[in-house]
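Student: What follows is a set of structures to go through.
Read-outs throughout are calculated quantities, based only on the coordinates presented, and are distinct from any laboratory measurement. Since we're looking at a predicted model, the values are computed, not measured.
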Structure 1
Amino acid sequence: MYRSDKFLIFGHRGAPHFAPENTVVSFKKAIEMGVNSIELDVLLTNDGQVVVFHDYDLERLGGRCDKIIDLNYNEIKNIDISHNWSDVYGFQKIPLLIDIIQLLKHYDIILNIEIKSTGILSTKIVEIVNSIIVENNFEDNCIVSSFNPFIIREIKKINPNLFTSLIWSKSEVPFIQKFYKLSYFIAKPNGFHIDKNFIDAEIVGWAKLKRMYIYVFTVNSVKDWKDMEKFNINGVFTDNPRIAISK
């Protein structure tokens, strides 16, 4: 299980201010810029592959309305997600989680895997993600997170050796997930990812009483950093590693 008191700077989907999000070039760019941690999102394909992608469908980045869950990886890997970066980086594909883990094994990097889910419980993706982590001996370099407390509970049931973290925000989440104390009771995570727009002394104090590691998302400006200084947190997620590293 990951355990460290060092302050973590997560490249949120890599370095999306400088490269197409959740791609190999974005992760390499974030590492090049000096982050000590990487955050990515994972979804399950129709043929049971775990891909690194944030959205449930391809409309925003792939220019088509298909959902990831409806496609096999042989179809997905040919879709260009370079988006506005095509002139700089050329064709960029949606990578597999296993490929990114194998890449990061060459660096001293902590990886945060956010499991996306359309339902209350997605046992299949949890089981596959756990297998990929274990088979690649990556348990000590990994944090598994989700907005969904039932997913966190399932992860802990399958593999108690994994560091888990509950993501919390009040915006654009199902009703139950707005109540962080209830979500904590369900999940019993090791860490707590807090939306910077809703962090305050009360919630930080409560999280510390529960002995959770506290990480804040998404810190992209000097003002954001100054706002976080009054909280004794354990790390931040950023789209702009340049701002983070300069601090």
Structure 2
Amino acid sequence: FGKPKTLLKKQQRLSTLEAELSDRKAKYNKYAGRYWQEFLNLMAILENFGGLENNQPTNFGKMAAAIRGENELWIALALGSGEFDHLPPHQFAAACAAIVTEITRPDTWTRYRTSHAVTAALEGLRSTRRQIFQQQRRYQVTLPVSLEWNLIALVETWALETEWNELCHNTSLDEGDVVRILRRTLDILAQIPHVPFLPSTVKSTARQAAHLLNRFPVNEAGNAADTVNGDTEETMGIATIETEEE
């Protein structure tokens, strides 16, 4: 029968391995079920906004799928709403900045003011934004639904070819913050011409707006902007997190 002590150790080891395997299977099933449920919840929200029909993407769904962002549905709804269609390039840039950037630090300011046309366009998105919040709460989905009102005036002013030093002199944000806002806006503007089912006029405006923003130091900053003064976006107070509709 061999050595009983050795057999006993092997039996104990086998029992330990079986317990570990059972525990890992349970954890896997738990996480797999959670991720699957999250996927189903996202599908339900997308379907409720007309992005899916019979589990197939609609034209709007294909439009949302072509966008890269933290909340593609929100960006697609904003761009497809028609609220931005009439805006000239500098105002279009500011409006796009509003839906992809949120400032979480309360003590930030700029002496510039967002133009009335941009403010009016953003006002037209309030109802849609509220509906997204409601759907996300219903399905326990936490995604940013950004709508910045004030500091986007920096984007509009920069698009009007204001000098960099003057721009930075008129805000509490440091240069790293300003560069990140402009580059985030530039990223979405660069995507718009490739998004299907948007009007050609909107795509043309996006190209013009991107051209206005893409000048030094924005076009030279690259990833270095993320480490200006040794800070990160989180420490600067720039983030895209979900906040309740006021």
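Student: Identify the structure, out of 1, 2, from whose coordinates percent of Cα pairs over 23 Å apart, for residues 72-159 alone was calculated to give 36. Don't skip to the answer; put the middle values down first.
Tutor: On the way: 1: 36; 2: 23.
This value belongs to structure 1.
Student: Taking 25 as the value of relative contact order in percent (Cα under 8 Å, 6 or more apart) derived from one of the structures shown (1, 2), identify that structure. If you can, show how the numbers build up before the last one.
Tutor: On the way: 1: 20; 2: 25.
The structure behind it is 2.
Student: A value of -8500 was computed for helix-only ellipticity at 222 nm (-39500 (n - 2.57) for each DSSP H run of 4 or more, over all residues; to 500); which of 1, 2 is the source structure?
Tutor: Details: 1: -8500; 2: -18500.
That value comes from structure 1.
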